[in-house]
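Student: I've put the structures underneath this note.
Each value in this text was obtained by applying a stated rule to the coordinates, not by laboratory testing. Since this is a predicted model, take the numbers as computed values, not measurements. Cβ atoms are built from the backbone, for glycine too; each structure is taken alone.
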Structure P
Amino acid sequence: MILAIVQARMSSRRLPGKILKEIKGKPLIFYVLNQVKKSKLVDNIVLASTNKEKDALLLETVKREGFETFAGSEDDVLDRYYRAAKKFRGDTIVRVTGDCPLIDPEIIDKVIQGFISSDCDYASNIHPPSFPDGLDVEVFSFNALKKAWEEAKLKSEREHVTPYIWKNKDKFKIVNFVNEKNLNKLRWTVDEEEDFILITKIIEKLEGSEINMNNVLDIFKRYPELNDINKKYKRNVGYARSLKGDLNEST
């Protein structure tokens, strides 16, 4: 079974509560889950949050919308993924983060199909990235996840789920998918207030059209000033912070 696990929690360092902030009357997380739901290859979707009291409202809100939920470790997200995958019997795991409301189901399916046809352990579109930040998709086998869960030790490997896999090319067969045009400088994820402002404007300007990469790129062509809203922020700040934590633990 192909299981999509979407990770999310209320205690974002940079934009607390962002997951339930509303755009056109719907919480941000609903956009993410419903985009993943449009995938033709995903069999089931689980929102994986934490077992902390502050995330109870998030879990209940998502459950009422009809999605499966799982509560696990706040900081050991690798453990959260492993236990969610085991509970919901996923053979192939699709990882999407809850701050990506513009995630494109066609790109999800492209990476899944590539994973299957390549007979690999791990496939993604982020090593190196060539799609906009916010369209990140990772697909891996349950066996690869289990091996990472058993062997990963560093803080960065536990907080970010997959580094142990993609850093160990001698242990795992890894495939990456590249976009025709390198768009990795575009930022469509939600970590900062400016990101949320940008995503709100994009969804409003789509006016009910399908949320997909090409339609969003068309919005930017028509409204190039949107590029200025969040351009000062860099990609993968959270992972960089975890790497510093690795250094602190080793000293």
Structure Q
Amino acid sequence: MHDGKSAPAADGADATFQALRGEFLEDAAEDLKNLLSHLNEAIAGSRPVDEVLRDARRVAVMLVGGANGFELPLVSVAAQRFDDYIASLSPDDAHVLAHLAVYGETLLDLLSEPVDKEETAAHLVRRLPAKGAFDPDEIDVREIEVVLVMQPGVATRVIERELTECGYRVTSFGNSYKALEFAARTLPDLMIVSAVMPDLDGIDLCIALKAMPATRNIGVAVITSLDPDDANLKMLPPTVPIIHKSASFGDDLAKALQDEFLL
């Protein structure tokens, strides 16, 4: 039996949530405006690049957390791409600061209209600058989104560099759960997943991606140093190619891309 007391309490909780959400939107917009100003100063040479990169990373991390907490999916997607882009940079990459400004302006627009019924997350990620500061006369950036799911380290950086130098647009995740959520929203063309991952195992992630209607058409490949006869690899769906961390790595990667018609 309804006692009439729960509805006002629920309304109060919702009002508090909306008030906090509004504060987040205002504070985040102010942080982005300041960051854009600092980026312009760095581009002009009047502010240290490393200082601006630290500021940008702080803002990106804040946006990722707040966007997830306040149910802002497009802001979350753009902020994750922004954070991943910044993480790939060093102070020597001052020539791509204009790309960071594009991210900042895009996020500012998303914060001003947090409910966008027109643009999808899949379209959003494809219009953001690609990671990898390359000469466009030497490398043609392809409109192919690749999500790399591996723990941070030298091997991950090498594979990411191989993909970006081939012109692929790469987003990296060291957490399988975050990668799964990102993939379900953005529908990348290919996911390359390490077989061994903490929390949600890479094999399980591949099985989940191929089982869900929303993600079953995403190309998925597993990268591993496990023996080809390992029982865990035999659990993979037959359509999932295996990239071995061995002398055959380059050929395996090329075959995985070719199988998904991405070469």
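Student: Of the structures labelled P, Q, one was used to calculate helix-only ellipticity at 222 nm (-39500 (n - 2.57) for each DSSP H run of 4 or more, over all residues; to 500), giving -12000. Name it.
Tutor: Only one of P, Q returns -12000 for helix-only ellipticity at 222 nm (-39500 (n - 2.57) for each DSSP H run of 4 or more, over all residues; to 500), namely P.
Student: Shifting gears a bit: Determine which structure produced the value 40, 39, 25 for Cα extents along the principal axes in Å, for residues 82-217 alone, calculated from the coordinates; the candidates are P, Q. Working shown, then result.
Tutor: Details: P: 45, 31, 28; Q: 40, 39, 25.
Here the read-out was taken from Q.
Student: When relative contact order in percent (Cα under 8 Å, 6 or more apart) is computed for each of P, Q, which one produces 20?
Tutor: Going label by label, the one that fits is P.
Student: Out of P, Q, which has the highest value for distance in nm of label points 7 Å out along Cα→Cβ at positions 26 and 202?
Tutor: Sorting by distance in nm of label points 7 Å out along Cα→Cβ at positions 26 and 202 in descending order puts Q first.
Student: Another question about this same structure. Taking distance in nm of label points 7 Å out along Cα→Cβ at positions 210 and 226 from the coordinates of each of P, Q, which one would give 1.7?
Tutor: Working: P: 1.7; Q: 1.2.
Going through each structure in turn, the value belongs to P.
Student: Here is a follow-up. Once mean projected area of the Cα convex hull in nm² is calculated for all of P, Q, which comes out largest?
Tutor: Values: P: 13.1; Q: 17.8.
Largest calculated value belongs to Q.
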